[in-house]
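Next come the structures, one after another.
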Structure I
Amino acid sequence: MLRSRLISLIQHRYAPFALLGVVAVLAYGLVVTQTGFYWDDLPMSWIRYQLGPAAMAQYFSTNRPVWGWLYQLTTRVFPQVPIYWQIFALFWRWVSAALVWKIASQLWPQRKGFSLSVGLLFLLYPGFNAQWTAYLYSHFFIVLSLFLFSFYCTLKTIHQPSWKWTAAGMVASALNLWMMEYFFLLELTRVILIWVALRDEFLDSQKRIQRTLSLWTPYVAVFAAAVYSRFFIFNNQVYGMGLMDRLRENPSATLGYLVKDGLFSLWTVTFGAWAQVFQFPDPAVYGPRTIALFAATLLVVFALVVISLWPKTESAEKRREAGWFIGLGLIMLPFASAPFWLTGLPVALAFPANRATLPSMLGVSLILAGLIEWIRWPRVRYAVLAVLVALAAGRQLLWGLDFSRDWQVQKSLFWQMTWRAPGLQPNTMVLLNEGALDFYADNSLSAALNWVYAPDLKATGQIPYLLFYPTNRLDGALSALTPGLDVKYDYLAGRFEGSTSQVVSFYFLPPACLRVLDPEIDGDNHFIPDQYLMREGATLSSSKWILPEGTAIPPTVYGPEPTHNWCYYFEKADLARQTGDWETITRLGDEAFALDDYPNDPSERFVFVEGYAHVGDWAKAVNYSVQSYKVSPKYVGPMLCKLWQRIERETPASAEKDAALQEVKTKFSCLP
């Protein structure tokens with residue numbers, strides 16, 4: 001009875017939808033409550049919700065304006081709350097996978113197991129790991145779903161001829177073509193799709209060609225109109241095609257580059273992408289609970305796939321059809337990557353460049369499913385599929401946890417910043433190092449900076465604050481790390497205008513606290529790696545642009561104020577040092593050093609050293625200096641010497657002071 005009921009459930013017409021949905025939740029949905037806004041999510045959502053719909057329209061006016069209308073629609077439904085967008089993105093990921101399953105079912109109606117395997121491989125494709133950049137990629141998957149739906153409509157027209165299916169397919173195709181360019185050239189593979197779908201129609205070659213062209217013609221008209229529009233009506237795309245210019249300048253080198261780049265990208269989206277599923281969690285990075293969750297996800301997904309597909313045996317003759325699957329996928333791959341070859345954009349697996357793998361998902365899934373079909377023994381075949389699907393689900397889960405961690409770090413960054421800098425003078429440029437965050441660019445953090453420090457900002461054309469990574473912007477928007485240079489940056493929805501003479505430089509490398517760099521001390525701080533250029537940035541920094549009483553308000557999505565740990569006391573003490581409130585520093589120091597917490601950077605004690613010195617508690621000032629010195633005499637010693645030079649200059653004379661100065665100068669080998 002139980003066995004027959006289980007078989008009945010597996011064979012239910014909606015079972016594949018349910019399986020794809022459950023697997024999607026296990027791979028992507030377990031962390032949705034812990035994830036937030038990433039990369040372009042931050043500036044795009046900030047522009048729409050803070051600056052308004054007009055600013056959003058302006059943002060898209062120079063790149064994909066039709067796609068911008070989609071954002072105008074969805075943002076009227078969902079608020080600027082990450083979990084709504086995470087669920088929305090997960091829904092469209094599931095829809096696109098379900099459409100792939102339906103397409104495969106139309107192409108090979110007798111191969112239900114194969115069709116479901118294509119859908120599962122598509123759902124979990126590991127070449128793309130940015131599902132949690134949900135505000136942005138939910139709209140990518142809407143467009144991808146439109147493209148896939150247009151393919152499905154074409155196949156339905158073959159089996160159930162109706163102008164309604166053709167009309168629906170043409171509308172969906174047009175929306176894909178006018179919204180964005182990622183899936184543009186894949187439209188040309190529709191003719192191959194039709195040709196493959198007609199293989200069992202018992203038509204001679206001439207009639208098959210005629211039937212193929214007849215079904216394809218309406219879509220050719222839509223494609224031609226889209227091409228005309230892009231070239232002659234709206235041709236101001238962000239990524240212009242420079243291929244013809246390069247061919248004219250150096251044809252042989254350009255062709256050689258295209259061949260090399262093409263072969264590399266094809267390897268990347270296929271073998272390179274799927275090799276990532278064999279990257280298992282490192283116990284040094286992931287804790288035992290995470291590893292247990294990873295293992296449980298693998299086991300559950302493996303069991304679901306085995307139960308759903310095992311064993312659907314097919315004859316050797318049927319397995320020969322795998323050539324059709326692989327051939328169709330291979331034809332699709334060059335068309336998928338061509339937009340990136342033409343514009344010189346990399347097809348890579350690192351974030352955020354792996355968005356270029358999105359158009360390849362369908363072709364790669366067909367190829368891999370076809371290769372698995374070639375395995376002679378059915379039980380081995382489905383075991384291999386189940387293992388790959390389970391590993392891909394686990395790999396996506398681990399990436400989701402990485403995104404979750406990055407969101408927590410980004411929230412910590414801005415909470416610490418508001419503790420240290422309650423307000424900022426308008427037109428202030430913030431310099432910050434890379435290295436702390438994996439899934440954010442400085443553009444992203446500029447939006448968050450304005451969201452925090454100008455919470456009531458509306459579309460005025462002027463953006464009051466800007467955050468730059470010097471490594472990204474030097475010799476570009478930031479011409480040099482010297483004072484007195486104008487800085488102008490177009491944010492599409494607004495413009496920042498400032499100067500390198502109005503800069504606050506922060507350094508952030510957790511678990512250490514966020515620090516405002518001290519130009520007198522940090523210019524020679526060799527704990528700051530050379531590649532970040534923040535020692536040079538320290539020379540531009542001044543705390544005078546920080547307002548002790550400000551208007552910084554972390555948005556509600558950043559959650560309640562965190563527990564007051566060591567970093568809270570450090571930030572508040574550093575703010576008190578800015579105003580010369582030495583008594584507050586020592587009070588905060590007494591509380592901070594009594595915590596079950598501690599500094600993670602020796603320079604975090606410096607503010608307390610200075611505070612205790614100013615109130616005459618020379619013993620504590622020397623003691624905490626020595627503790628910092630022991631961390632790294634070579635690096636900390638010169639910094640302490642500069643700190644004590646300032647203390648000597650700014651504190652009144654006394655015998656205790658002289659004794660402390662003599663002791664530290666001797667211990668730290670300070671030169672006169």
Structure II
Amino acid sequence: MIHLGTQYYRPPFPNGRYWADDMKRMVDSGLNTIQFWIVWGWVEAKPGEFRFDDYDELVELADRHGLEVVLSTIAAIHPYWIHRVVPGSEMVDNFGHKIVSSNRGECHYGMTPGGCFDHPGVWERMSQFLTATVEHYHRAPNLFGWDAWNELRWNVQADGLVCYCDHTIKRYRDWLGAKYGGLEGLNDAWQRRYSSWEDVRPGKLPNRPYTEMMAFQDFITWRAVQHAYDRYDLFKTVDQVHPVSMHGGQPTVLHGSDSYPIATALHRGNDWAFSDRVDGIGTSSFPKWGGREMDRADFINRIDFSASARQGKLVWLSELQGGRSNIGFSVAQSVDAASQQFWVWNGVASGADTILFWCWRDEVFGRESTGFGLAGNDGLAPERLTAMAKTGKVLREYGELLEAYEPSPAEVGIFFSPQSYYLYWSQDGSAQRGLDGIKGYSQALVRRGIPYCIVEENHLEALEGLKLLILPRTVVMDAPVAEALADFVRRGGIMFCESETGAFGSNGIYRYPEDRALAALTGIQEVGRRQVDHGVVKLSLGGATYSPAASQWLTPLFVRGQAEAEEMLLARGLVGRGRVLLCGTYLGDAYLQADTERGRAFENFLVALAANAGVKLPVTVVSPVPLGDGFVHVRVGSAPGASPGGARAMAFVFTPEPDSKVELCFLPGTFGGHVKDILTDAEIPVTDTDEGQRVVVGPTAWGIAVLVG
């Protein structure tokens with residue numbers, strides 16, 4: 001079944017006098033799952049003594065109310081005794097200062113960041129807590145699963161870059177030695193002359209040599225992934241039955257926004273690497289956070305970024321905004337039912353099997369007090385809970401169908417290069433440039449109804465089945481990745497690259513234009529950086545000309561070997577059965593700041609690029625015409641084996657407004673003579689035309705329809 005639930009207990013709140021009545025209201029509101037934070041500092045307040053009495057009562061009470069349980073193990077909030085019992089376990093910042101831990105800003109008891117888990121004594125103590133928790137609860141009759149690492153936190157409130165303690169530096173050097181085959185291999189790769197491993201230090205600051213700063217970020221990402229594996233393996237040693245998931249505060253792609261001095265890019269790991277082993281991945285999402293409201297395309301992208309990394313594993317919306325997200329002495333925007341249902345059903349449409357709200361009641365502690373409650377006091381709780389009860393009823397009635405549903409695979413990919421993020425951060429103290437490049441393309445594709453997936457540079461099996469691959473701001477590329485992408489093109493793929501693709505290696509060293517992989521592959525070479533005069537460029541494709549916004553610089557292109565080399569900003573190179581298109585500027589991040597005219601030009605260019613690559617859209621929107629955030633979003637898929645007749649086609653339709661009426665054209669043969677909207681049980685006719693199958697949807701209660709053939 002689809003698990004629809006809420007976070008409830010972050011000790012010692014809410015008070016026990018609310019528990020029974022709250023759980024009854026949850027069930028009445030359509031929820032079937034409840035989550036509890038099991039906090040290390042709270043459970044093991046005295047070394048070696050584990051107290052689960054409050055959790056025992058909650059788990060039993062949830063069982064009596066028919067609620068399944070997710071247990072989130074919060075090992076990142078350490079007991080106060082950690083440094084007393086494990087001397088020398090403090091984290092160390094990039095200036096050599098020991099980190100002084102303190103109570104976490106939103107948690108009542110326990111301190112953070114605590115000890116460094118590279119210290120064997122810290123991991124021994126942490127693993128004892130995790131083992132005790134799993135052993136205590138893995139036989140609970142209503143246990144659904146584990147959230148083994150909440151938001152992948154390990155350095156919150158460190159107040160600077162960590163960790164540079166002796167244990168972490170030793171592990172960093174060991175990692176380098178294994179990666180490069182010893183000190184001489186490192187010297188060869190980095191073009192250095194180290195004579196001892198003691199001379200090899202991690203990067204300290206942005207805007208210093210890229211080489212060791214990029215390497216240290218890469219190591220920190222790897223280190224987080226290994227810690228996730230350690231937790232997962234520990235859980236699975238005791239409990240082989242229940243799924244073990246973990247989730248980030250945001251998808252990996254968005255961790256490019258982490259900036260100096262607090263954190264490096266991708267410091268909390270990599271969703272693709274997590275899903276190589278763990279049972280599920282997820283993300284938190286607060287679309288109406290404070291005074292900022294995430295637009296519809298941004299939220300859809302957020303879920304797409306997580307779902308792209310799943311590799312057949314579970315996807316959880318692990319902390320979805322329940323009510324108004326107050327921070328401090330503020331009055332943020334209330335959460336209306338239609339917006340919240342848009343978030344919920346987009347999660348289901350992307351293949352999520354678990355959706356957990358943060359949280360049920362308004363918080364009472366610290367800066368988060370008065371906010372976040374699904375049943376909280378922002379004035380809109382009654383309409384939210386009424387809507388949720390309706391959704392819960394649909395999930396119960398159509399549980400088998402929705403659980404079997406799988407989104408259709410995309411034919412367009414957007415390339416994600418962690419190494420490029422590391423380079424941008426090493427220069428700017430943030431990888432926002434690389435992140436904005438991906439966001440620009442992904443937003444535009446969503447607004448124009450072109451399905452896509454994210455292709456991570458270490459998981460290139462995702463290229464299978466793609467017709468078009470877009471490389472936004474991929475300034476770093478090593479030979480193995482370059483060759484794999486060349487093979488994709490030789491097999492018939494189309495690859496669209498922006499300026500200075502592969503201009504650097506992962507060693508942080510610049511390559512001249514003639515030395516880059518794409519120059520060797522295509523014969524097309526950049527002539528060097530030029531200023532952008534007016535922030536607009538003209539690009540010709542398929543006989544049409546487009547004038548999108550451009551950013552940062554121009555790198556004009558020419559074809560090597562031609563007697564009279566003509567400089568251009570968009571060049572095409574034929575490679576095997578495919579082709580490479582090189583663009584001598586940056587379009588994706590420019591789109592985020594573009595006016596309506598330039599934004600529409602960029603979107604039209606992408607539509608032409610997809611058509612030029614032979615991409616077939618599963619559905620097109622006949623009306624209304626997309627404009628800004630006023631676009632219709634449709635997710636198409638099927639539920640194989642959900643009925644005796646075989647796979648059933650499905651489409652999730654999201655209109656700009658609840659009273660919108662939209663006309664869609666699906667590929668021929670998608671449905672039979674009619675479809676059913678399972679949110680309303682309405683039968684909707686399907687009209688076969690020469691172009692495809694026409695379906696008219698709406699108006700609907702929340703601007704959402706779930707069509708089943």
Structure III
Amino acid sequence: MSAVELYLRLAGATAALLLPGALLAQGLGLGGLSPALVLALAGFAVSLAFTFLVHGSLWLALALYGLFGLGSLALAVARRRGRPRGGQVELLVVAAGVAFGIALWHVAGDVQGDGLFHLARIRKLEAFDSLRLRTVDEFRDGGLHPGYAFPLWHGFLAGVARIAGVDPEQVVRHESSLLVPLAFGVAYEAGYALFRSAWTGIAVVLATVAPIALAPGGGGAYPVLALPATSARQLLVPATLALVFAFVEAPRVALVVAIACAGLVLAFVHVTYAVFLLLPLAGFFVARAALERRDLRWIAAALAAVAVPTGAVLLWLLPVARETVSYGPSEQVRCGFAHGIKRYPGQFDVWSCNRFRLAPEVLGRTGAVAVAALVLVPLAALAWRRRFAAVVLGGTVLLLAVLLVPTLFVRFVDVVSVSQARRAAGFVPLPFAFAGGIAVLVCLARWLVLPLALGAGIALQLAWPGDFGYLFGGGGPAIATWIAAVGGAAALVAVALLRRPRLEESRGPLVALAAALFVVPVAWHGLTRLDPPRKGRQLPAGLVRVLRSEVPRGDVVFGDTETSALVAAEAPVYVAAAPPPHVADTTSNRPYDRARDMHRFLRHGDLAIPRSYGAHWILLDRHRTRLHLHLPKIWSDARYSLYRL
């Protein structure tokens with residue numbers, strides 16, 4: 001299959017799955033990509049839930065979703081709506097996203113790391129005829145993953161694979177190119193809804209894309225936009241914010257419904273991100289109450305519309321979460337002796353097991369745009385009557401307080417875990433701070449902002465190009481974070497008491513032009529480094545064919561953890577062990593016990609070990625063991641041997 005044909009198939013399948021949501025949004029009188037995306041996923045979630053309830057197949061979920069689409073079509077036909085303001089500009093933004101997505105096509109490398117874990121779940125959803133929540137687990141005798149207990153995003157990608165008629169691996173590799181335009185579009189809608197300016201909306205898009213997709217090189221996180229965590233952060237979070245800001249501007253019942261759907265699907269796709277989103281929204285409410293005291297009931301209603309479904313999902317997940325090793329505060333977990341802080345050296349300031357915080361350098365690790373946005377946070381106070389000032393000041397100060405005050409951060413870690421708590425730094429409203437700060441500067445300095453923006457962009461890109469490695473290399477300047485935290489808090493208090501000055505930010509084209517000039521050095525760095533990644537480890541094609549044709553679906557294949565991850569990603573089977581960092585550490589999964597059993601088998605060859613896991617097949621990697629088994633050999637080459645047990 002050619003790349004063009006694959007692209008068109010994925011595009012058609014993605015559009016088919018989003019169309020019912022777009023029709024329902026039109027029927028409710030809501031325009032834009034944000035309501036279409038969240039309503040589509042909400043409708044698919046209901047279809048998938050019924051499928052799990054009756055143990056149906058993916059075909060049943062798609063058929064039910066098709067009925068949802070027909071109902072949405074009838075509602076859309078019965079109601080007409082006008083063209084939304086800023087629609088033509090949004091089309092240009094989405095077109096830019098299409099071009100960027102196509103440019104990323106060739107940097108989509110082999111599925112690796114977390115991608116293997118997610119691909120295995122998608123493959124099971126696409127292949128099995130009787131689906132349950134437990135169907136997608138790595139282990140047949142394991143338990144639900146607390147972060148992905150309801151596989152909504154996995155089901156969406158499985159639906160894309162089924163409709164497009166392609167292997168799920170191609171979806172995981174290349175669906176990101178089709179999602180990039182959505183990411184551009186929802187970022188623009190969030191900016192436009194908050195600032196009520198197409199030009200400032202473009203600045204928000206630039207501030208969103210540059211640190212995530214351009215500063216790291218190689219497309220940054222966008223080549224893995226199809227994975228749940230990335231899609232939740234880059235698609236669902238800005239879509240939810242766009243709906244919240246639109247509701248506060250013009251309250252409507254339909255928007256409340258859409259916001260509730262957004263909260264539900266975000267909690268299903270990545271529940272901790274739904275919790276993190278509530279923090280800047282709460283800061284928005286508090287700051288607005290302190291500064292202007294308008295829109296408070298509508299902000300509270302929007303906050304509740306996100307919080308209620310998130311809370312419901314959390315209650316449903318509570319029994320699963322209680323099985324995790326990290327559930328509840330403990331000194332061992334806090335100090336990271338087994339699972340926590342020591343896995344992320346340099347990212348935390350630690351004074352004792354009960355007193356630590358996120359290192360302030362982490363906030364600026366994504367490079368020049370993040371550093372500039374942090375420094376610009378206090379400027380939002382100059383336009384204190386505007387909603388964006390409350391979003392920037394309230395959201396930043398509250399989140400930084402949680403992340404930087406040890407007492408608060410330790411309690412936060414107790415709730416969401418160390419690995420998740422550090423990700424909350426990505427929810428500081430830096431794109432809005434960047435765009436709003438430039439808008440204020442344009443109002444103060446007019447055309448002088450243009451050379452200032454270009455010079456500052458070059459200087460900051462040279463000084464702090466970003467720190468994107470797994471091992472933390474220092475991040476951004478700590479002083480920028482403290483300017484945002486202390487300066488933002490001081491500005492918020494001062495303006496709340498003095499109510500001075502009264503400055504209105506600019507909303508003209510100079511804002512977008514200044515933002516573009518600042519981003520030029522970052523864009524140059526990113527676009528000149530769109531190189532394909534190194535090839536990852538893959539199983540031989542012959543072995544994959546045997547795993548799919550000879551091994552019955554749902555059987556257990558026993559092997560080392562790294563090989564098992566590849567096996568589960570390539571065939572709809574279960575494994576006995578998997579890399580512990582990529583598995584939920586629950587009492588049912590016991591990832592470290594499984595890894596120890598696997599190593600013991602590779603040393604001694606005791607067949608009672610794979611039999612204890614219900615394995616009917618054993619796959620040996622000669623690079624990892626010299627073990628020879630006197631069992632029927634189904635397939636072998638110079639490296640791998642597959643035995644029937």
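What follows is calculated from the coordinates using simple rules that are stated; it is not laboratory data. Every value quoted in this text rests on a predicted model; they were computed, and no experiment measured them. Cβ atoms are built from the backbone, for glycine too; each structure is taken alone.
If distance in nm of label points 7 Å out along Cα→Cβ at positions 169 and 433 is computed to be 3.1, which of I, II, III is the source? For distance in nm of label points 7 Å out along Cα→Cβ at positions 169 and 433, the value 3.1 is produced by structure II. Look at distance in nm of label points 7 Å out along Cα→Cβ at positions 193 and 617 for each of I, II, III: the largest one is in I. For which of the structures I, II, III does the calculation of distance in nm of label points 7 Å out along Cα→Cβ at positions 73 and 353 return 3.4? Clearly, the read-out refers to I. Name the one structure among I, II, III that Cα extents along the principal axes in Å of 83, 63, 46 was derived from. Computed on structure III.
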